[in-house]
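Here, each number is a calculation from the coordinates, and none is a lab measurement. Everything numeric here is computed off the predicted structure, so don't read it as measured data. Cβ atoms are built from the backbone, for glycine too; each structure is taken alone.
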Structure I
Amino acid sequence: MMHDLINDAIVNIKNHERIGRSECLVRPSSKLLIEILRVFQKDGYIGEFELFRDGGGSSVKIKLNRRINNCGVIRPRYNVKKEEFPEWEKRFLPSRGFGILVVSTPEGVINHKEAREKGIGGRLLAYVY
């Protein structure tokens, strides 16, 4: 039984990375999951991904780059102000400048570096390094 769609998908990606697979099938998917995958892809942590819609729902086929050391969902989804990002980096990332936090902002789902440049805060969704 699935409880958290995004957590299940990210754990699935992490497990496939660890065993050395070149691609991963995540099922079911959501709009928020697709946005998080776009951020991962933009920063080079995953390759191309393709959305499939079939009778039972939708699934995503993801090409893996073998660049993920660790990733996870941040629960609860903490509110973060623009000046608080360094504190959260220390909490979830192994060192400064290594990895990204995925943040949901009024301008969409972006990484914490872009949010800091734009001077906006949001809610923490996930991390990857």
Structure II
Amino acid sequence: MTKTDKIKAYKLGHFAENIAVAVLFLKGYSILHKRYRSPFGEIDLIAKRGDTTVFCEVKARKDYTTAIHSLSVHQQKRISKSAEYYMSHLKSGNDNNKIDTQIYRCDMVLIIPWRWPVHIKNAW
């Protein structure tokens, strides 16, 4: 992959994440973080709706099948560990005594050219 290809992929990733933010916002989610970094890796979006915290992976591909299969088991484990890290740090803060009642899940948003984005709840 050349430097130009990497720049294009980086810009496409930001564009896809902005579309995913808009989709989630329209569905009633509030966006807490974009590109959250933990010691285990990065989570594209962290959103919240009610008592549910959503850790969302955004995939931009040519078609839905390619997008779904582009999330590897390794990536799923990395995102799950990062989500657990995020939730455990919320529990350790003094401001969030109600965090024990909150649940979280891992979702995907698929971005395909000229198609409406697809939000998959509980993707894994």
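Name the one structure among I, II that helix-only ellipticity at 222 nm (-39500 (n - 2.57) for each DSSP H run of 4 or more, over all residues; to 500) of -13500 was derived from. Matching structure: II.
Assign the value 13.1, calculated as mean count of other Cβ atoms within 10 Å over residues 35-42, to the correct structure from I, II. Working through the options, I get structure II.
Look at distance in nm of label points 7 Å out along Cα→Cβ at positions 27 and 75 for each of I, II: the largest one is in I.
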